[in-house]
1. For the read-out helix-only ellipticity at 222 nm (-39500 (n - 2.57) for each DSSP H run of 4 or more, over all residues; to 500), a value of -20000 was computed from one structure; give its label from I, II.
2. Quick one: mean count of other Cβ atoms within 10 Å over residues 140-147 came out at 16.5 when computed from one of I, II, so which one is it?
Structure I
Amino acid sequence: MRVLISGASISGPVLAYWLTKYGFEVTVVERSPVLRKTGGHAVDLFRPAMEISERMGVVATIERAATHVDHAMLYREGSDRPVRADFGKLFAATSDRHVEILRDDLSEIYYDATRDDVEYLFGDSITSIDDGAVTFENGPRRQFDIVVGADGLHSNVRSLVFGEESAHSSFIGAYLAVATVPKDICVSGEYKMRMTAGRMTGVYSTAAMPDGRLVFLLRGRPMRYHHRDVEWQKQFLRETYQGMHHEVDAWLSELDSTPAFYFDSITQLRMDTWSRGRVTLVGDAGYCPGPAVGGSTSLAVIGAYVLAGELAAAQGDHTVAFPAYEREMADLVRQSREFARKAAKGLIPGSAAGVWTLLQAARLITALPVGVSRLVSKLTSGTTRMHDSMTVKPYADLQATESGSAKPQARS
């Protein structure tokens with residue numbers, strides 16, 4: 001049974017790995033001419049995604065590639081006296097098993113786990129899908145039994161099958177930008193952040209990184225712009241942050257020469273269904289809870305694992321597998337969306353009082369012993385450990401059959 005996956009970032013290679021394990025013949029098409037290796041921004045993997053990665057045999061590689069940014073120095077506007085935030089204690093309060101890693105490093109790890117068993121088509125894109133018959137921008141027309149859009153928030157597959165993105169997107173009031181910058185403007189292992197009501201920006205790097213990252217998080221109203229109009233996006237950041245602090249002005253000057261730049265709204269995807277005919281969506285393409293605030297990378301890994309497992313359990317019958325996949329993911333997606341909306345408000349306070357409260361919370365968690373901060377987190381809010389508490393079915397107990405479907409593995 002032949003499966004085409006569009007997108008070679010996170011959910012695409014994870015889905016390809018598990019489908020191949022279950023005996024499916026998998027092709028991945030990626031618009032970029034090569035695997036993206038510009039560093040990318042830091043993303044989080046929580047316990048369920050780490051356990052799935054462990055079953056894939058790549059968790060040790062992921063842990064070695066972790067950013068190891070262990071603390072932040074937080075500055076309020078008008079003050080040069082920072083509050084130190086210990087990331088180790090902060091994450092210990094929210095997760096028993098967490099890794100922060102650069103997105104492109106994670107993508108490469110998942111790709112390396114699949115490259116020998118999966119057909120990758122780089123530098124190409126899908127232009128039409130008709131009941132499994134797929135037309136490509138550059139390659140010949142081919143037939144597939146199943147097509148999966150794993151191509152992110154601005155999914156091409158979703159647009160082809162479900163229509164315009166605007167019909168499914170829900171802006172949650174914030175924007176994220178990340179630029180690659182010279183390492184010498186950063187302190188290794190430290191996230192230096194300056195913040196004011198509605199805006200924050202900071203730089204970080206580590207000993208293992210060849211460069212640094214400049215990050216912007218800000219509240220805002222919906223804006224009309226093209227997500228590929230990089231010059232407009234950079235100018236918007238200059239106008240928004242200029243004059244915040246002389247150090248921020250220096251950081252902004254790096255936008256002129258940055259080799260890699262990302263800007264997007266923090267937007268959720270809300271769809272009645274992620275599947276139509278032989279086509280389904282996975283990860284941000286179908287249910288992005290919000291970049292940077294909703295655990296979207298972990299959710300993408302989980303979604304890919306669940307989709308592969310349901311296809312295997314249904315012996316490739318998409319009419320059975322797709323509804324089962326959506327049922328399994330529905331609560332996880334709903335929880336992630338709710339968490340993201342709260343996180344966006346909490347991480348980007350809209351008032352000076354909110355900024356002060358955030359800094360005091362960081363100060364308190366850092367001052368407490370790890371065990372106490374974890375206990376306080378458990379007692380005060382179940383949502384803080386939402387990503388760790390997700391329960392995923394053990395699809396890895398399935399094994400491939402000669403027909404390309406799967407059957408339950410006998411237990412000893």
Structure II
Amino acid sequence: MMRSYVKRLINAPITGEQVYLVAFSFMLFISFLMTTTFTDYFHTRPLQLISYAGVGLLVLKIYLFDHHDATKLIVITLLLGVAFLSWRKSQSYLILDMMALILGAKGVHFRKIIKWYYQIGLIMLIAVILYSLMGVITNLAYVVQDRGIRYALGIVYPTDLASHVLYLMAAKSYLDFKKICWKHYVFFLVMALLMWQVANARLSTITAIILVVCLIIAKKAQNGNRFAQQTASLYWIFTPILIFVDIMATLNYDPMNQLFIKANSIFSNRIALSSEALQKYGVNLWGNHVIEHGWGGAKGLKMADINALKYFYIDSSYIRLLIIYGVVALILITVIMMYISLRATVEHDYALVTVMLVVTLSCLVEQHLLDISFNPFLLAAFTITWPRKKESLNA
């Protein structure tokens with residue numbers, strides 16, 4: 001019996017979807033690990049190099065499994081070339097990883113990707129929190145004036161902990177949207193309260209509350225409420241508007257202007273730091289190698305205690321795209337985000353529309369847009385997302 005099973009397993013054909021999910025899981029595991037204090041015990045550079053094996057698998061899938069015609073292969077090759085140039089110029093591998101995952105997702109069911117993301121991410125987050133509470137890895141604690149003690153629970157920084165929770169909530173919302181009810185809303189609000197109490201992550205907490213409000217509207221829209229449908233159909237418009245406002249605020253930031261002073265205070269000095277980065281590095285087509293000094297990890301905590309004024313970090317994902325990865329990458333990712341949101345709106349996929357709105361809001365103040373350990377939702381661009389339309393695996 002066992003011999004027969006093993007033989008069938010060996011002789012089973014390998015599908016492109018299987019190759020993709022193996023690569024995705026591998027890259028997700030490594031990416032998540034790099035956001036934890038396990039990195040105190042080893043250098044992250046070897047992990048980055050190992051993650052390129054996942055990119056290699058995705059390239060293999062694209063050219064051997066996906067059966068693209070010549071025109072599509074040329075376009076895909078050019079897009080991979082853009083990501084490669086941006087990666088080499090910025091020396092940040094995230095753009096290459098994300099672009100390979102987006103372009104390699106043909107023939108893969110999006111729900112499977114999100115399900116794997118949710119299961120792997122949840123298991124890893126729970127394990128990391130438990131290890132930190134048991135003292136196996138460091139539970140970093142940041143003492144901030146007027147904000148008390150902020151705990152990271154095994155993650156490199158408290159806001160990253162809150163972001164992990166937020167994106168897992170978004171994934172859960174997408175997977176369970178059809179059966180979502182008041183119990184989910186209460187649970188999400190409790191998690192938002194815990195994010196506030198443990199990590200004091202104000203902006204992520206607010207975003208989590210917005211997620212609940214938007215989910216309520218989205219559920220009403222799904223149930224045929226006309227006003228809710230009209231409201232949810234406008235969610236996509238926040239993507240270009242917020243990206244434009246973020247960039248304009250950075251370009252025109254004036255530290256003497258009272259409006260900018262107030263806005264900068266609300267966003268925890270993020271606008272001033274983005275403006276500083278723009279003045280220091282400028283903007284070009286393919287990006288810059290930006291040297292940052294954040295407070296994440298043991299080294300960052302030490303710097304926060306000894307020389308807090310040395311802090312320099314670009315939190316906004318959109319400003320990071322502009323300065324670190326370049327104008328071409330910013331335009332490309334913005335187009336992908338709008339394509340996903342608009343297509344989901346046309347298909348009345350209120351779950352995905354809502355999640356993309358939350359991603360847009362979160363990335364206004366956090367740097368996780370291209371990090372697969374937080375955000376898997378850009379992968380919806382070329383996956384099988386709406387089976388009822390009978391999308392062809394070879395389209």
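All of the numbers you see were taken from the coordinates with simple rules; none came from a lab. Note that this is a predicted model, so its numbers are computed, not measured. Cβ atoms are built from the backbone, for glycine too; each structure is taken alone.
1. Details: I: -11000; II: -20000.
Working through the options, I get structure II.
2. Going through each structure in turn, the value belongs to I.
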